[in-house]
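Each in structure tokens, the structures are laid out below.
Derivation of every value follows stated rules applied to the coordinates shown; laboratory data play no part. In this text, all values refer to a predicted model and were calculated from it rather than measured experimentally. Cβ atoms are built from the backbone, for glycine too; each structure is taken alone.
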Structure 1
Amino acid sequence: MPTFTTRERLDLGYTDQGHGPAVVFLHPFPLDSRAWESQIALLAAEHRVLAVDFPGFGSSGPPPAGVTLAGFAAGVIELLRELGVYRAAVVGLSMGGYVALELAAQEPGLVSRLVLADTRAGPDSPEGAAGRERFAARAEKNGVGWIADEMLPKLLRPQPDPAVARWVAGLIARATPAGVAAAQRAMAVRADHGPTLERLRMPVLVLSGGEDALIPPQESARMVERLPNARLELLPGAGHLSNLEEPELFNRALVSFVTE
């Protein structure tokens, strides 16, 4: 995968496939851009598809000290400008959704359409932020070998497909301790984008796994209520990683939305 180094020294790995209207994919924690393989393969026939690895994940370099989700978003914007992309549909899931919202807040004119999957606009509670710091410190001390066992029950539906569970565990194992720690700390101090929702004028599709244990569908529905031009699609049978557990439903909704 090619890489691009931003002015703020983010070394971002990315994929760039196909031709046509641009679609940008932003991955969930603690996976990387390979989580989007199904969606990339589907859209690349008629779109220019880009998927970015955040620092410390996939093919990206290590994260700089103190990096934030606002910094992630600014880095993606700089990368897109370098590649000649000035208008794109942006798709983010979980942590990728946090970055997608930050990107839309920074450069709303860049975002033609926005897909927010299994994510939220609000910040962490103090308890949640403290939990992220413990997670970050544990990754720095013990590496990433324990993360799949702890997170798979939260990321997937109660009785997941074993093949999906193995795939997700393999992606988690590719993460670096520094990337995991930096992402957790960045999420812990992320901005409250609840007010941002009310200012977004582009069409927005909110996707929610019906069995998402981390961000339940009711929370997704409340987010849609604050968006001026949005709709919610529930994906029954999917947990938090809805694009991996119900790819047919996810892809159908995604393609319909980005080709409207």
Structure 2
Amino acid sequence: MDVLLPLLRTLAPILYALAAANYAVLFLRDDAFARRLATPLLVFSITVHGVEILSRGITEGLLPLRNVFESISAIAFAVAAVYLYIEVRHKNPMTGVFVVPLVFVAETVATAFADRTGAAPEILRSALFGLHTGAAILGYCGFAVAAIYGALFLLLYHELKSRRFSLVYDRLPPLETLAQMNIGALTVGFAFLSIAILFGAVWVFRVHDASLGDPKVLLTLVAWAVFGFGIVAHFLLGWRGPRVIYMSVAGFLLLVTSSVAVNLLGSSFHVFR
């Protein structure tokens, strides 16, 4: 492990850099080789990253989230994994240029500044906390990917309305496909956030100083309800187009706002050291 972990930590950002460059070539030139390489290269990058995270957790005997940079690495992995699921499902790698470079930057920052010398909070050794946190990260990242697809939908939607046809029009999938990608990522995020809430509820009843009135909990439940309504409206009420898109973006902004507020104010039991 002494040799494997440094190697994996070095290799993961390099592979993401290659994947990001390949997606850029694909988007700018619609290159056939770049299209064939896109998904396998991303799969390999995510696999290496996942093995690095898993190995670190096994070696240290705790959830690898001891500081903000390890958390950034986990978020980068989750965003890449959710994006890969959507890409494979819809068989369209053209939107990778808007996601994978963000993953590369996040993992590079996490690798460069990670400090693993400090003492880890004891809570990171809890399996229940690990399940809750892992599901929450996947849920939040699902919503982040959905928000990216929502932004791309709105960009293409307004470009079509204004009749200004640029490279975005030539390369992006049709509006209907972007909408399906958005609702797919939204559904993934909602499923994992539901699991996180379930494990979180169990955690509340096991930790005496936890409270259902915690601001982080309340804001997350509001966002969960917004996302849930958007999914129900799409599948059962026939909502299509910008209405669901705006709702998914609004829900994601609410989650981001709640997370920033909690970390700045420190008024939640979710803030631990």
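Among candidates 1, 2, the computation of FRET efficiency 1/(1 + (r/R0)^6) of positions 10 and 250 (r between Cβ atoms, R0 = 35 Å, to 0.05) that gave 0.35 used structure 2.
Kindly point out which one of 1, 2 the value -13500 was derived from, the read-out being helix-only ellipticity at 222 nm (-39500 (n - 2.57) for each DSSP H run of 4 or more, over all residues; to 500). Answer for the origin of the read-out: 1.
A value of 16.6, 48 for Rg and Dmax of the Cα atoms in Å, calculated from one of 1, 2, originates in structure 1. In this comparison of 1, 2, the computed figure 41, 30, 24 for Cα extents along the principal axes in Å, for residues 106-201 alone is attributed to 1.
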